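Novice: Input: structures, listed below.
Please treat every number below as a calculation from the coordinates, not as lab data. Fair warning: this is a prediction, and the values are worked out from it, not measured in the lab. Cβ atoms are built from the backbone, for glycine too; each structure is taken alone.
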Structure P
């Protein structure tokens, strides 16, 4: 969202963005906190505590309704287009949409299932959202037959008469958009995320490794996630691949970043949470290969980031990940949980001394496909199409 906003400004458009909790830098960005008073915070905690008690214990149970104890009105009455991204635990969808002017179109970029179903964030194949979320496998009995179904109906009522477009971030996500009752009869598009590659560029490997105190002769496999303990991201699967590589290349080590401190299974350097682009660039540039071992990804941002810094990406062929690299040219794809196949791809590229050339090819390819200005132009075309439709 930030990168898209910056691209709009660079193109000469007027753009404003709002978010709940972040450091807002640059032009036309605002932190918008609806639950700022002590009593609002109290009721919010009560509500989320109830939800958390009723959601299953499985770490894959990502669930939250777009329903709050208070209204969350639109902060601006001057917008031509309202573009939503990830709004969970921030906006009450019904009251927010109601506060928009009647003809203001909505564009909702689908980053995960939260825009398509009755509460879940991640699609693990239950298929219930196509049937109206009649029985939610993430919620405990008896609310498994109530919460998700009612939430989906609530969203349908809120959006039924609103001119809008659902934008999938990959072909895989687009298939989910097509099946969602929320997107039925609405405009549907597929536009990938945009990246500011001026902030993500290759740093000479020796310089990056010296900065991070990594031995120059190490063979470095990388892994990054917002949460290193997120079961979907699969750091245990990463270590399975890494151990297979280490059996052939003894100097193999892991370079990981994100929130958490998982148990290391080979020599590991944990960088913790990286927030600045220059920190990410140094981490990716210090790697020989970056691994994405998720069970499901609607896109796969870390794959693109790694390639932008000249490091080939190897991923399981799930969700939108196949769209983030060129198999055999900028990295490699393996069937889900086929640790030996992924390890062999990395070892084969190492033996043939192709990792560096794959990384260079990846840096060129991602810039052609995912530059934020290229992506922003596609959104402007969508905005214009929506505005023409509402003017009739």
Structure Q
């Protein structure tokens, strides 16, 4: 006889039964320790991710495989700490994709999968629409119990959540629920994600740009795109991925090296992660990998993710020898125009306050970093020490900016 998910998990996990609201509905929470336990939930996971590629099963499971299970992860003693909330029928209504890292200064720290080197944005607590109170209430109860629980594997000292949209209602509600249970919640602004709200037509978009920028783009269209010198290539099939990825990595590395930097793809884990996740994203219709050739030579490449009406500009590369021809501007022109033509509603440059994003009429979307210290004296003390150190660093930074040495 086929057992339900609830029965399978009950055999191997301790449960917290949480009665949420005025009704007698039992919402159940368990903590998964391996991705093999979570594999049967992949379809549910993607539905709860609601079209954000950085929250998808492919992205998160790939991150754990190449960072959590790697020698890097073993040296840092990372362990999976992903919470799953099931409804009364045993179906997932919430997933919290976390891992745990023990540290000397902050104790056992819980963080989002997909953070750190990969730098995922719009990370969140995955939640079924309309079940925010049930999911966050159950999670807050479970985490409150686990913060003082034995065995040690279930204990935590700090939640450190980055890459969160400031308007993320589920994370905000979870923080409020934890605060109400005696945990200490600290929020501070993160780097903004810059997003262009796209109009219906390319000409309408050009009209919102500055006169000089609009003139530059029209000249580029006339002198390059319409002359046949430029060809745009898209990896639309799995057989085309290797060539496109190789061009992206080469151009990215060469541009970083011209600036005296190693570049993201110099990391073996980063490169292996993207080599694995690209085919999965392409199959799911969430990958846009392309390159531009000028006079038959690759000069720019773009690695974008796309879903639910939004294109996310994740990574790129340009030929440093072609800089006089502005390959970066050409690449953005092609990508934004294509997004408009395909009916996307937004083009997101993701985190970072680089000036070019405003130049293309991107507007900042605020992000926050949320820290929650467990309701225990030791965790409070660690948090207080961190907070004092952070304040001193900020004071020194602001003071040194205007510091003038008198002779």
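Novice: Which structure, out of P, Q, was mean count of other Cβ atoms within 10 Å over residues 118-125 calculated from, if the result is 20.5?
Specialist: Label of the originating structure: P.
Novice: Here's a follow-up. Compare mean count of other Cβ atoms within 10 Å over residues 38-45 across structures P, Q and report the one with the greatest value.
Specialist: Once mean count of other Cβ atoms within 10 Å over residues 38-45 is tallied for P, Q, the winner is Q.
Novice: Moving on. Out of P, Q, choose the structure whose coordinates give mean count of other Cβ atoms within 10 Å over residues 342-349 equal to 17.9 when calculated.
Specialist: This figure was derived from Q.
Novice: Given that distance in nm of label points 7 Å out along Cα→Cβ at positions 238 and 294, derived from a single structure, equals 3.5, which label among P, Q identifies that structure?
Specialist: The correct label is Q.
Novice: Once volume of the Cα convex hull per residue in Å³ is calculated for all of P, Q, which comes out largest?
Specialist: By volume of the Cα convex hull per residue in Å³, the leading structure of P, Q is Q.
Novice: Hey, relative contact order in percent (Cα under 8 Å, 6 or more apart) derived from one of P, Q reads 14; which structure? Don't skip to the end; give the middle numbers.
Specialist: Details: P: 14; Q: 19.
Answer by label: P.
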